[in-house]
Structure formats: structure tokens, C-alpha cells
Structure 1
Amino acid sequence: MTTAALAGLLVAAGLVQVAGAQSAPAEKKYKDGEFDIYSAAANDVKGGNFAQAIKDLDTWKQKFAETDFKTERQTLYIMAYSGAQQFDKAVDAAAPMINAGVDTVFPDPKDGPGQAIRVLFAVVTSIVRIPNPSADQLAIGDKAAHQLLDYNRKPAGVSDTDWANARTQLPPPAKAALLYIAMLPGNQAMAKTPKDCPAAEAAYSKALGDYPDQTAISYNLALALSCQRKNSEAVYEFQRSAVLDATLGGTQPDPGKIKTFADNAYTKVHGADEGLAQLKDQVKLAPLWPAGFHIKTATEIAEEKQKEFEQSNPQLSMWMKIKAALSDNDGATYFESSLKGAAVPKLKGVLIDAKPACKSTTLLIAVPLPDAQGAPVAEIALKLDPPLTGRPALNTEVQWEGVPGAFTPSPFLLTMDTEKAQIEGLKVTPCVAAPARPGAKRK
């Protein structure tokens, strides 16, 4: 709402008259020619001709530095500067009134409250339009916003209903000014080249501590965290923004975009939406993440699963590493330089074939993965010396130690030298001679 719009609302509610030179009270007197210039400036403000109003006010001040109407003139200056978008001057012009207290400056029980509100409103709507306000201007803006937020001096002769309706217009601009002031240090840090993300994080964190319900602060804090790669904390703040108020205090017309962005930020870090629902509940509890808060990354989850797999399947895990190295483009080099002739720790697999079937010299071993589909394929050949004395039982699990002696990449097969004593789980039965064919001659 603009200052002019507020003035119209107050006039409609019977709270204030539009500025204009009137008959002077008994204790105040116009000097010769002063009324005309006062009236011209007031009419310019009323008509929205703010540049001319400022010229008229400057002329008034030059010709009548001392006047009984300093408060009226200063109020017109504030309105004119604000209307002319000279926002820094509007705040500076209002500073003495804000510091003194607007109800002290405007004591009249009928018109005073309306004039006080117009000044406060002009300040809070001006401070948010100053890109780099000074510390003094920020202090005045903060004080004016709190005064406007708490203002409850009903003008004489105004009904309770009209006053209640008028008061509903005061908190939004006051809160917007306080939010702007709170976020400004962080915004300035992020506007630097390069961005000062740590300073922005500190500023936004402080602001969020002061205004924990403001999701616009949470969102900007998340941006400052992201540029430092503090991904877990950033996701927490993105989610808090989306869950509590995805409009970011009314600044985002499409809250769905914020929700989608926040959810995507989580899955980008975590790799899936598992745990997202619990996080949405957690962010409601506090404006900042708890100590030790961490969202496991997809890489961390994969590493944990791999570690767990290696601990529960040490032999299979070892073989998978060996096979991966042999299957690489430099597999042959790896075999010759690192594997051939080296003692390999005990491995485990399934005996699926033997050659020959009786008194075998070669055992063909498959090493199926837990989720393997289809018939197992031999990947390891155990070369025996001496041969077995009987027939090995197939499709049984065996463990062995051996020394790699040969490797072929296609079809994939690693040959290892070993002996029966180094093979556990091997079941051998005596060879049975094949029955003679009917009619065959005996020798």
C-alpha cells in the first residue's frame, strides 16, 4: 500500500484530513506571505506533484526559517520526499519525529493519530527502498516499524469499528520493514563479488533467530549454505521454507516451485526421497538444524552398503574386485604384473563341471552373485596336480587356495594351480566302470 493509499483509507475512516493549510490555531501565527507558500506546498502534496512540493517547501524554509509551523512543514517534507521516491531523505526528515515519539509530536487527540500513522508509514515504506541505508537510517526504520506495529491510539470521535478496520492495515508494512532490516546484512554479503557466503550465513542465522517464522530468511540462509557446500544444512532450510510457508512471506506467487525445488534438493543429496517425510516433520520443530544434523549422501550410502557387503561376504567381495580388475581394459597387464604366480587368499564358489568327469585334472568353478539370474557360468578353472582319484560331486560349494597361472579375457576364465588338499567341501566318490554293452565280447 502506498502512502497516498493509506491516507485515503484514513480519510475514509475519518482519522485524518488531507494536508492543507488552514486557519492557524490561536497559539500559532502566519507571517506575512507564509500562508500562501504553505498552502501551495500542501496542495502540491495533495495533488501528487511532489517535485514541485519540494521546491515550494525549500522556498518556505529559505524565506521563513523560523515558523510556528515547523512540524507541519516537516511532515509535508516527509510526504513529498516519499512521493518523489527520495526515500533516504524521507527517512532522514522523519528521524527527529521518530526519536521524539510521534504521539508527542502530534498530540492533538483528533488529528494527531492520523498524522502520526502517515509519518510512520512513510518511513517504513521508504526504508525498504533504500539499497544501502546507513546505520542511523536503519535505526530509524526499525524504531518506526515497531511503533507502527504497536500503534493503538484511537483518534477522538472515531468509532471502535472504524479504528479496528484501519489498524489492520498497519502490521503488514511494519513487518515488511523489520524483515528487510533483518535480512539486509545477509543480502549485502550475497551481493558482493565474490559472494561472502560465510558472512551471509551468520547474518541470516541471526535474523532467523530474531524472526523464526519468516521463511524468506530460511530460504536465503539455505542459499548461503549451498554456496559453501553445506548441503545437509541447506536442505534443512529449503525444506523449512517449503513446509512452513512456500510463498516466502508472499514474495513467491507460485509456492509449488519452492516445494518442488526443496524436494529435489533433498533427493539430489540423498539419492532418493527415503526419509523426506520425516525431515518435513523435523523442520517444523526449530528454525535451525540440530547439532550433528547430517543427510547421508548417495555416495555415503553406497559406501556403507559396500562395506557391509564386504564384511558379510569377504570371499565373494574379494573375487568381485579381482574380476573387475581383470575385466578392465588393462586386465591383461594387471594379471601379468600383480596376479600371476601370487598367492590368492581363500576363495569360494560352486563346482559346476569337471574334466574329465572321473580322475579330473580340471575343476570348473562358478562364483554366482546373490542376485544372479540364469544358469551359473564357469569363471575359474582349478588345475589339479595330481588328478583326483575319483569322481567329484557337481553343484556343490567349495573353498580353495591356489596360484593363478593363466587368464583368457574372452571367454572370461582365470586358471589357478592347486591340489585336492587345498580344496574344502570337495566330495569325491570312486569311479564306477561303465556296464558292458549286451553282446560285447569279453577279452
Structure 2
Amino acid sequence: MVYPFENAAYKANVGDITMPVRTRFGYHILKIADKRPSQGEILTAHIMVKFAKDMSEKDKANLKTKIDEIYAKLKAGEKFEDLARQFSDDKPSAEKGGQLQWFGSSRMPIEFEKAAFALANNGDYSEPFATNYGWHIVKRLDKKGLAPFADMKGDLKQRIGKDSRTQAGRESLIAKIKAENKFTENAASKKEFLKVLDSTVYQGRWEASKADKLTKDLFSLTTPDGVKTTYAQKGFAKYIESHQTSRAKMDNNMFLQQSYKNFVDETIINFEDANLEAKYPEFRNLLKEYRDGILLFDLTDQKVWSKAVKDTAGLKEFYEKNKNNYLWDERAEVTTYKCTDAKIAKEVRALLKKNKTEKEITEAVNKTSQLNVIPENITYLKGENKDVDANWKQGVVATDIKDAKDNKITILVINKLLGKTPKTIAEAKGMITADYQNYLEKEWLAYLKNKYTVKVNEDVLNTVK
């Protein structure tokens, strides 16, 4: 939460009603309903049955049946990790027995978070529950409390740097600059603005010309080497004009105090910024290095990187000349049918012989259980799957593949074999663009070397260590 809100909430006790708290959003009164210690972080595994886009009610019912059947297997004593590998639709975690990364509050969907943190012991698992992504069963693997401050320091520092706590550091810096540069002000000159402020300033229509007769100095800064800079009423008038907005009417003196403070603070920061290079030689050299680097980056971007992305005609021409550098290896478009046992596999093979479609096979075989057969369509490169490589021809592979790890029988159907063919620009765009950039850079450097003569002062170069 924003810092003033958060501060008020944490300082109050359960049941307290706070005094009004002001944030940049408005005024708040807080009632503290409850507090709890940090939940820390939790390590979980899950089995997920994923929702598909625009699912029918029948498909939704089938998914509920599927997760319930998986849960029944779990209750019957089958290993969570084995079931995750066999049935979870979250493939990256399924390969690891369903294991996810550590997470804490507000990192996962709220339903998932509540179910996970409600598990009392390592090894406990939940009943099936739904999120926007699908049905889940979650298992607690491990849990840890709040990390030590030393481990959290970097992250906390980064987060604090993004919220209003940074104002404390800014105020400290402004006070330091004022002291270093002998800040002095004329309070009477500031008060004279009350004579020229009117209701138009709350409508965003106030004009600096209304303060033309105010010509006195407001404040001054004097550097340690005696250079004095003064800031007059005219500059403040222009500041009010350029920063005014339509707002609710308030006391003119309050408006003046707020605007003057903002003007002084902004002026102080700008003053320090303008003197950084003179004050810190190392910073001046570093800034020059960055400036030169950014100029080179900008120029290279124009001549090479962005040009390669925007110059579609040039990219296409480069591709046509070099398309044989971007070939697909031999590939096979495959449908796999993972069956729970030999009987189901036999039923699937019988339907394949009748040229039934994947949908027809799934609907027929899964009438008694949504886990009987799970089809998946995959394109394999040659060398990627030993079973596909061993049966490199179109059609239904005659031999069932038994997977002792998943306790499944898989039937492979090789739908189509694809030879070595050039990838399209869309299929290899990243690689083609990178090569085109290299080509443009070489051409540009050759042009520069031809146009300009470079002389190296060897004596100076040899002094660099």
C-alpha cells in the first residue's frame, strides 16, 4: 500500500479506528479488522486439468470428472508425483512431479494460495479446487517463515525506492544542499504573493503577468567558493503559472506555502544537478563516457539494429539469398494416444483401423473414464524421439510403447513426414534478423573504413594498462 496508509495500519491495534490519514488518493479512516504474522513462503506441487478457451458445458463436466478420478487414485494410494507426470496439463511442472517454485502472498491466484497455505504438514494435499486456469490438486512439500533481514535487504531497498519513503531521503538531500550552499530566503518577499493570488489559480487560469510588479529576490544560494545565485519573485510567478491545475479552492496562504516549498525544492535539486560535473570530476568523466556510449548506441541502432527490423524488403532479399542456411531438419507430425492399459490400447487400435478421428476415438474410449486415453499432437525433429525415429514412416506404429515410469501404453500415429526444407521468414525470423544485422554492421564498418583514415597514437596507447 502507499506508505502513509501502510504506516497507519501497522501502528494501530486490532479493533482500532485510526484518525484520518492523508495519501495522494485522498483522506482515509481505517478500522483494523485483524492481523496475522507473515505466512512466509511455501513449496508445492500440483496436478492441473486446464480449462480450454470457449469450452462447452459437456467439456467442463468432463474435466471435473477427470480431476475427481485423479483425486480418487491419489486417495487409493497412488503417488502424487506419478499422477502429476501422467495427467497434469501443466507440462513444465508435470515433468518434475508437479513441483512449482517457492511463492508467498499475492504471487499465485488467491484460491491456489489459500488452498496451499491451509495445508498443515509437508506431504498433505488438498481436495480438487478451481482457479481461472483450471482444476488443481495441490500438495505441500515444504514451508519456511520470513527470511532473515540480510537476505531480504536488496529486495526491500528496491521496493522502498519506488514508494513515498524516498521522500525522506529527498528531504535530507535538500537540507544538505541548502547547508552546503548557504541558503538564505526573504520571507517578506514570499508573503507579497498573497496580494496577487486569486480564484483563477484554482481554475488553472492564473497568469504570471499579475505579479509583474513583484521584482524582489526570494532566496539565494552561495557556493563554498563564493559564487552567489539569486532567485527572484518573477521566477516563482512563472512556476505557479506552469504548474497550476484545476483543483478545489483552498486557503490562499496554504496554497502559497505548498507551491513555494515545491518551487524551492525543485530549484535546489536543479541547482545541485547543474553543478555535479564541476563538483565531481569522476562523475563528469563517467557522464562523458555514458554520453559517448549512448551516441554510439543510437547511431548503431539507426544503421544496424532497428534498420534490420524495419527494412522488411532488405530482410526478405537477404533471406532469399541465404535461405538454405535456415533449414528444418527432417520432421514427423505425430499423434500419441496414452492408454491406461493394454485393453484400452487394443480398443484404440481397433478404432484407428476404422479410420476414426482423434475426437471420435476420445469420446468413444473415455465414456467410462476421462483417464482411459489422452491424445496429444506433437511435431518431432528427427533424433528427438527414439520411438518415432525407429518407426520413421507414415501410418500407425505397429508396436505399443510401454512406459514403466508412467505405467502407460502409448500408441504412435505418424501422420506426416516432412523433409529438409527452408524455414519461412516467420519461423526463423529471430535468427535471420540477427544474421542480417551482422551483415549490415560489416557493410557499415567497411564504408566507414573506406571513408575515414584512422591514425592511432601508439605512444599514448602503450601507456594504457
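Bear in mind these aren't lab numbers, they're just calculated from the coordinates by the rules spelled out. Here the structure is a predicted model, which means the values were calculated and not measured. Cβ atoms are built from the backbone, for glycine too; each structure is taken alone.
Given 0.10 as the derived value for FRET efficiency 1/(1 + (r/R0)^6) of positions 318 and 366 (r between Cβ atoms, R0 = 35 Å, to 0.05), which of the supplied structures 1, 2 does it correspond to? Clearly, the read-out refers to 2. Given a value of 1.43 for Rg/Rh (Cα atoms, Kirkwood Rh), point me to the structure among 1, 2 it was derived from. Answer for the origin of the read-out: 1.
If relative contact order in percent (Cα under 8 Å, 6 or more apart) computes to 11, which of 1, 2 did it come from? Comparing all candidates, it corresponds to 2. Among candidates 1, 2, the computation of FRET efficiency 1/(1 + (r/R0)^6) of positions 166 and 254 (r between Cβ atoms, R0 = 30 Å, to 0.05) that gave 0.75 used structure 2.
Taking distance in nm of label points 7 Å out along Cα→Cβ at positions 294 and 374 as the criterion, the largest value within structures 1, 2 is that of 2. In this comparison of 1, 2, the computed figure 6.0 for distance in nm of label points 7 Å out along Cα→Cβ at positions 150 and 422 is attributed to 2.
So helix-only ellipticity at 222 nm (-39500 (n - 2.57) for each DSSP H run of 4 or more, over all residues; to 500), computed for just one structure, reads -13500; which one of 1, 2 is that? Computing helix-only ellipticity at 222 nm (-39500 (n - 2.57) for each DSSP H run of 4 or more, over all residues; to 500) on every structure in 1, 2 gives -13500 only for 2.
Between structures 1, 2, the greatest calculated value of distance in nm of label points 7 Å out along Cα→Cβ at positions 54 and 382 is seen in 1.
Tell me which structure, out of 1, 2, gives 3.0 once distance in nm of label points 7 Å out along Cα→Cβ at positions 94 and 398 is calculated. Walk me through the numbers on the way to the answer.
Working: 1: 9.1; 2: 3.0.
Answer by label: 2.
Assign the value 20.5, calculated as mean count of other Cβ atoms within 10 Å over residues 142-149, to the correct structure from 1, 2. Intermediate results must be reported in sequence, preceding the final value.
Working: 1: 20.5; 2: 11.6.
Answer for the origin of the read-out: 1.
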